[in-house]
Structure formats: structure tokens, C-alpha cells
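Take a look at the structures listed below.
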Structure P
Amino acid sequence: MSYLESQVKFVPAGLRKLLYLNWPLVLLLAATCAMGLLMLYSVAGGGWEYAGPQASRIALGFAVMLGVALTPIWVWRSLSWLAYLLSLALLVLVLAVGEVGMGAQRWLDIGPLRIQPSEMAKIALVMALAAYFDWLPTRRVSHPLWLIPPIVIILVPAALVYMQPNLGTVMLILAIGAAMLWCAGVHWAYFAAVFGLVGGAVAAVFESRGTPWQLLYDYQYSRIDTFLDPSRDPLGEGYNITQAKIALGSGGLTGRGFMQGTQSRLNFLPEKQTDFIFNTLAEEFGFLGTSLLLGLYVLIVGFVVATALQAADRYSRLLVMGIGVSFFLLFAVNMLMVMGMAPVVGLPLPLVSYGGSAALVLLAAFGLVQSAHVHRPR
């Protein structure tokens with residue numbers, strides 16, 4: 001027990017939980033959000049078009065995080081299934097009356113708020129799986145019969161998101177679900193079998209090209225070719241990733257300087273405020289700037305994992321690890337995507353890209369991490 005924790009008994013009960021917060025994690029999150037606001041101010045050419053609304057959402061997000069953190073973790077355990085069912089209801093609702101943008105139906109307008117239910121579904125999925133495996137005896141975790149419910153829990157939101165369509169989020173939901181199964185202790189042989197099937201399916205897709213039993217359309221094979229070699233169509237399908245690589249490489253070690261990035265200022269860089277904001281950071285602040293952001297991300301993940309290891313109950317451990325994995329996948333996939341190492345699937349950079357739903361939901365998820373930290377036995 002630290003000196004601070006030994007002295008906290010002298011603090012009034014109303015303030016005690018505030019002292020128990022993981023304040024280093026709060027500061028890391030605040031620093032990451034500050035970098036995001038700085039870059040949003042830059043991509044708007046020194047205006048508050050993006051940074052202003054985002055700052056308001058982040059302030060609301062930190063307030064929500066605090067409220068979630070001060071609520072006992074057992075309350076969130078009891079609400080896990082309700083959160084999951086509510087996320088499914090919103091996913092169905094968005095298919096019925098959702099707003100369409102860029103060829104996809106992903107948003108709901110609720111008064112002044114515009115929410116993306118698929119963001120909520122990722123965290124609700126983690127909560128539901130944590131509750132399920134907390135209830136399930138450990139000896140049954142790898143039994144085939146008891147694996148059917150969690151697989152259904154994963155596939156239902158994935159299918160609803162696929163219908164929007166939003167393939168990037170579908171892949172993320174499946175990855176988060178697989179990570180939760182692994183953390184719960186499901187036997188490795190199941191994962192080996194799935195990886196073998198996926199590998200066989202990929203091989204079959206490539207082998208079928210040009211045959212009477214071709215598995216994909218020609219335009220889908222063309223997109224694969226462009227991903228593997230963007231230079232084959234630099235002004236067409238390969239334009240986005242080609243411009244992103246130019247921005248990424250032109251920053252060098254220290255960058256061109258704040259608001260001096262030509263790729264973003266001259267609008268060569270696509271979706272510069274969302275998917276490709278990392279490239280703007282690289283162009284303006286270079287390798288040092290991107291390393292600083294990556295360092296913040298790694299430290300955040302480290303604190304989350306430490307919280308999971310200190311948790312006394314199975315639900316808290318699985319919940320916190322699931323949120324940590326989700327956060328890691330978000331920034332890892334985005335960085336791989338904008339560097340040309342993964343297909344461009346439209347995933348934002350967490351706490352940095354412009355977007356209200358993603359920031360609010362993610363900060364609420366970190367509130368769950370804080371709740372597990374605050375309410376662990378001492």
C-alpha cells in the first residue's frame with residue numbers, strides 16, 4: 001500500500017473515491033486529447049471548425065468518465081446485458097432510420113446529438129462477454145457447448161454492422177471478441193482451427209481468380225491489387241494511400257512545423273481530420289511527434305493492463321483487458337492503415353481524430369477502467 005493510500009482514511013468519504021482515481025491515466029488521456037485538438041486546429045487552417053466542437057465533446061466525455069468511475073463496478077456488472085441489448089436495438093434502429101453518409105448508413109440523429117451505434121456496440125460487447133465468462137465456471141470455458149453463446153454474442157452485432165455496411169468495424173468487433181475469448185481462457189486449439197480456415201479461405205480467393213468459380217468480383221480483386229501496389233493507379237483507387245505516404249515521409253525527423261504541412265493545407269491529404277490525421281501529425285512534427293503520440297498510447301495501454309492485473313474479481317479483469325485490447329486495436333489498425341500496411345477501412349485514430357461518438361464512448365470506457373481501479377479491494 002502506498003503512502004497516499006495509507007493516509008486516505010483521513011479524507012472524507014465523499015472525496016475518497018476521487019483520490020483513488022488513477023490520475024496518471026487521466027493525465028495521459030488528457031495529453032492525447034490535447035494533441036488531437038492541436039492537430040484539428042491545424043487541419044482547419046488555424047480555425048476552430050473541428051477543434052471547437054471536439055473540445056466540447058471531450059469535456060463532456062471526461063465528465064462522463066468521472067461519473068462512470070465513481071459508480072461501483074458491480075453496478076456496471078449488473079447493467080452489462082442491458083447495455084448489450086440496447087446497443088443491438090440502436091444498431092437495428094440505424095438500419096431503419098439512420099442517416100446515410102459516404103455510401104453507408106451508420107449514424108443516428110437524436111436531437112442535437114449525432115451518434116454512431118457501432119462505437120457503443122464494441123464496448124457493450126466487451127461488457128456482455130465479461131459478464132458471461134464471469135458467470136461461467138472456469139472448467140466449462142473451453143467446452144464446445146458453452147462456447148456457442150459467446151460466439152452468438154459476437155456475431156449478432158457484427159452482422160448488424162456489416163449490413164450498414166461497415167466492414168472495418170466488423171473486423172474490429174470480431175477481433176475484440178476473439179481477444180475476449182482468449183483472455184477468458186478458451187483453448188488455443190480453437191484459435192488455430194479458425195486461423196487455418198481463414199488462411200484456406202484467403203488462398204481459395206486468390207486461386208479462384210480468372211476461373212469459372214471466381215469467388216470475388218473483378219472490382220474487388222482490383223482493390224486488392226491497389227492495396228498491394230498503390231502506384232498502379234496513383235490518381236484513382238491508389239490516390240488516398242499515395243498522398244498519405246507522401247505526407248508521412250515528408251515530415252522527416254522533426255517535421256515541417258506547426259500548420260506548415262503542404263499535404264493537408266493544400267487538401268491533397270484525404271479525410272485529414274479523421275482517418276488520416278496521423279499523417280498530418282507526421283508531416284508537421286515528424287518522427288518525433290508521431291513517436292510522442294505512440295508513446296502516450298503505449299503508456300495508456302500499460303496502465304490499463306496494470307489495472308486488470310490488480311483487479312480482484314474475474315468480471316473486472318476481463319472488462320478492463322477487453323477495453324485495453326479494443327483501444328490497442330483502434331490505434332494500431334489506424335496507423336497500419338495510413339502507412340499502407342493494411343487496407344483503408346475507415347477507422348479513426350482514438351482521441352485524436354474528429355468525431356463525437358468515438359471520443360465520448362471511449363472516454364466512458366476508460367471510466368469503466370477507472371471504476372475497476374477505484375473499487376478494487378485495498
Structure Q
Amino acid sequence: MGNEAITVSEFNSLLNQTLSFAYPEVIVEGEVSSFKVNQGKWVFFDLKDEDSLVGCFITIYQLKTELEDGMLIRVKATPQLTKWGKFSLTVKEVELAGEGSVKRAFEMLKAKFEKEGLFEQDRKRQLPQYPQKIALITSNQAAAYNDFLAIINDRWAGLEIEHIQVQVQGPSAPLQIAEAVEYINELKDYDALVIIRGGGSAEDLQAFNTEEVVRAVYGSRVPTLVAIGHEDDVSLAELAADIRGATPTDAARRLVPDKLELLSKIKSDQLRNYSAVEGIMLKTRQHLSGFYHSLEVRINNLRFDSAELYARTTGAIQRALEQYSSQINLQKKLLYGLDPSAILSRGYSIVRLNGAVIKSAEEYKSGDELMIQLHQGQITIKDSKNEEKQQSRIEF
């Protein structure tokens with residue numbers, strides 16, 4: 001023991017420096033065991049294979065996928081000896097490895113999001129029928145990118161498309177996609193946000209089944225259209241989107257109408273509208289013709305009724321006048337019969353004394369002057385006491 005001794009802390013520090021120099025970062029694949037979360041912050045698990053295991057540590061905020069014992073994963077980590085003398089891997093990124101692990105993580109995360117209501121249909125929005133400006137999040141190295149643009153230009157040329165370049169697979173893909181969605185939402189002048197990726201294995205599509213991407217799509221204020229993989233591939237990001245495209249080419253067809261189909265429809269609608277207008281005009285003419293005929297019949301009937309009413313009214317008035325004339329003549333005869341002149345014409349006379357009619361002989365006294373009115377003229381008679389004979393005067 002001739003060498004100088006060092007402390008335990010110095011030894012750990014020296015070993016960590018050596019590890020940091022020799023292995024600043026390692027990627028290790030293995031099966032998860034003894035998975036646990038302490039205080040809702042710290043995640044501990046072992047990574048093992050058939051012969052060995054190594055402890056791992058990561059914060060809950062860095063863990064972007066659901067984990068449980070038995071899953072096969074790959075971790076990007078820094079090897080380190082803790083001050084307690086335990087060797088472990090400080091994990092920076094976790095990637096699912098193997099179809100079984102990917103499927104299990106998918107099911108766990110899907111159940112979580114369904115419980116939170118991220119896939120509810122009643123919250124989904126419709127895309128504009130004729131969008132003018134869209135944001136496209138994908139990799140320009142993928143065939144899906146070129147296919148999408150080709151179909152858009154063929155169906156609806158002139159659409160303004162802003163492309164945001166991102167990785168669509170690998171450990172860094174989820175963060176890039178989520179940040180691209182956030183960037184688009186900060187600008188707020190897009191009609192739609194489109195995320196596409198071509199086909200691949202379950203591991204290749206894993207970025208679109210991560211919590212950060214799904215929550216970014218769900219929280220987008222710009223209506224979202226997501227199409228990942230082939231028609232049979234259904235990602236969680238698609239379930240959270242407003243509209244799902246079966247494939248990137250299907251997404252292009254859903255986003256914009258076909259100008260040729262639209263022109264054909266417009267022409268067809270025009271012909272149908274012209275035909276409908278002609279039908280309406282024909283029915284209107286027929287209706288007006290029937291109306292005019294009915295009106296003419298009613299007017300003629302009114303004319304006939306008016307003439308008949310006039311005749312009946314005139315006849316009634318004539319009969320009434322004749323009746324009134326007859327009554328007047330009768331009244332005239334009655335009045336004529338009561339007329340004193342008429343009575344006098346039949347030989348009667350009226351005797352007056354001092355202008356008053358005498359009705360009784362007792363009213364007369366000898367010597368009174370009487371006036372006798374005849375039918376024609378009158379006679380004045382005076383009986384004088386001094387003369388033996390009466391004096392009389394006749395007036396006509």
C-alpha cells in the first residue's frame with residue numbers, strides 16, 4: 001500500500017470523471033422492472049436483461065411515455081456513481097422498443113386520455129370549407145410531404161402553405177412537434193394546422209403516441225388535421241385532432257375541395273336552378289292565367305248581379321212610387337171631401353154672424369146682420385126693426 005490513499009468522496013468523484021470522459025452518454029436497451037414513482041416527482045426503475053440489471057433514475061417531468069414493468073425500452077443516459085456508492089444511469093430520454101411495449105404504452109396512455117375526455121367528439125371543430133392559409137408540420141424528407149403538396153396543388157392551387165420542419169420519429173421528435181404546434185398557435189393567423197407522416201412500424205410512429213404531442217394537438221386553438229401512417233394506423237394524436245385523415249393524401253383531400261368537381265357541381269347547380277326557375281315561372285303563369293280567368297268570371301258575375309240588383313231595385317222603387325202616388329191621391333180625395341168649398345158646391349151654405357159661424361138659431365137675434373157664404377159668392381142679410389121689409393145685399 002505504497003500509494004497515497006484518497007477519500008471515498010474523492011474516489012467517487014474520480015470515477016465519475018472517468019465515466020464522464022469515457023462514456024458521456026450511453027444508450028442502453030433492456031426490460032423495465034421495479035418501476036416506482038416517489039413523491040410524484042422522482043422515477044426509479046431497473047433496466048435488465050437475462051444476466052444483469054442496472055438502476056435508472058429520471059424525473060416525472062422528463063418521462064414522456066407510460067412505463068410499467070415488463071416493457072422493453074431504450075434509454076439515453078449518463079452513467080454515474082452516487083455518493084451512496086450505488087451505480088445508476090441518469091436517464092435523459094426514454095424510447096419504447098419492441099412492438100409489445102409500444103402497444104402496451106399506447107393502451108395505457110389512451111385509457112388515460114379517454115378518462116380526461118381528450119377524444120370527445122362534441123369538442124371537435126370543422127375545418128374551413130375553403131382555407132386560404134395553413135400550417136404544415138412534417139419532415140420535408142418524407143414522401144408524404146411531396147405527395148401532400150402535389151395533391152393540394154392539383155386540387156386547389158394557390159393555397160398558402162407554411163411548412164415547419166420537424167423530425168417525425170426518434171427521441172427528439174415529440175418535443176419538436178409539440179413546439180411547432182405551440183409556435184403556430186402563437187401566430188394565430190392560420191385557417192388550419194396539418195400534421196402528417198407516412199407509414200412505418202409501431203416504433204417509427206411512436207412520436208405521435210406521446211403525451212406531449214397529444215396534449216399539444218388537443219390544446220391547439222387552430223383547427224387541427226392529423227394523418228399518420230397508413231389507413232389502419234391510428235395514433236393518439238389523430239384521436240385528439242379535430243379531423244383525422246386516413247393517410248397524408250387523404251388529409252389533402254379532406255383539407256381542400258377539388259376545383260374540377262366544384263366547377264362541375266356549380267354547372268350542375270346552375271342547370272338545376274335554371275330548370276327550377278323555369279318550372280316556377282311556368283307554374284306562376286298557369287296560376288296567373290287561372291287567377292285571371294277566375295277574376296274575369298267573378299267580374300262578369302258581379303256585372304250580372306249588379307244589373308239584376310239594379311233592375312230589382314228600380315222595380316221596387318217604381319212600385320213604391322206608384323203606391324205612394326196612389327196613397328197621395330187617396331189622401332187628396334179625402335182632403336177634397338173635407339174641403340168646405342166642395343161642400344158648398346153641393347148646395348150647402350155657411351151662415352156667419354159677426355164673422356163667426358152660426359150653428360144654432362138661438363144665436364140669431366132680430367136685427368142682426370148675417371153673412372151667408374155660398375159656393376159662388378156670399379149674401380149679406382140684415383133684419384131691421386125700423387123697416388117693415390128686410391134689406392139684403394148680394395156680393396159675388
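Bear in mind that the values in this text are calculations on the coordinates, not laboratory data. Note that this is a predicted model, so its numbers are computed, not measured. Cβ atoms are built from the backbone, for glycine too; each structure is taken alone.
So P(r) over Cα pairs in 10 Å bins from 0, in percent, for residues 134-333 alone, computed for just one structure, reads 8, 22, 29, 25, 14, 3; which one of P, Q is that?
P
With respect to distance in nm of label points 7 Å out along Cα→Cβ at positions 38 and 310, the largest value across structures P, Q is given by Q.
Assign the value 1.1, calculated as distance in nm of label points 7 Å out along Cα→Cβ at positions 190 and 318, to the correct structure from P, Q. Working through the options, I get structure P. Taking Rg/Rh (Cα atoms, Kirkwood Rh) as the criterion, the top structure among P, Q is Q, with the largest value. Structures compared: P, Q; top value of relative contact order in percent (Cα under 8 Å, 6 or more apart), i.e. the largest, recorded for P.
If we compute FRET efficiency 1/(1 + (r/R0)^6) of positions 150 and 222 (r between Cβ atoms, R0 = 35 Å, to 0.05) for structures P, Q, which one ends up with the highest value?
Max of FRET efficiency 1/(1 + (r/R0)^6) of positions 150 and 222 (r between Cβ atoms, R0 = 35 Å, to 0.05): Q.
Taking mean projected area of the Cα convex hull in nm², for residues 286-365 alone as the criterion, the largest value within structures P, Q is that of Q.
Taking distance in nm of label points 7 Å out along Cα→Cβ at positions 46 and 206 as the criterion, the largest value within structures P, Q is that of P. Matching task: 2, 12, 21, 22, 21, 15, 6, 0 is the computed value of P(r) over Cα pairs in 5 Å bins from 0, in percent, for residues 118-213 alone. Pick the structure from P, Q. This value belongs to structure Q. Determine which structure produced the value 11.6 for mean count of other Cβ atoms within 10 Å over residues 22-29, calculated from the coordinates; the candidates are P, Q. Here the read-out was taken from Q. When helix-only ellipticity at 222 nm (-39500 (n - 2.57) for each DSSP H run of 4 or more, over all residues; to 500) is computed for each of P, Q, which one produces -14500? Derived from the structure labelled Q.
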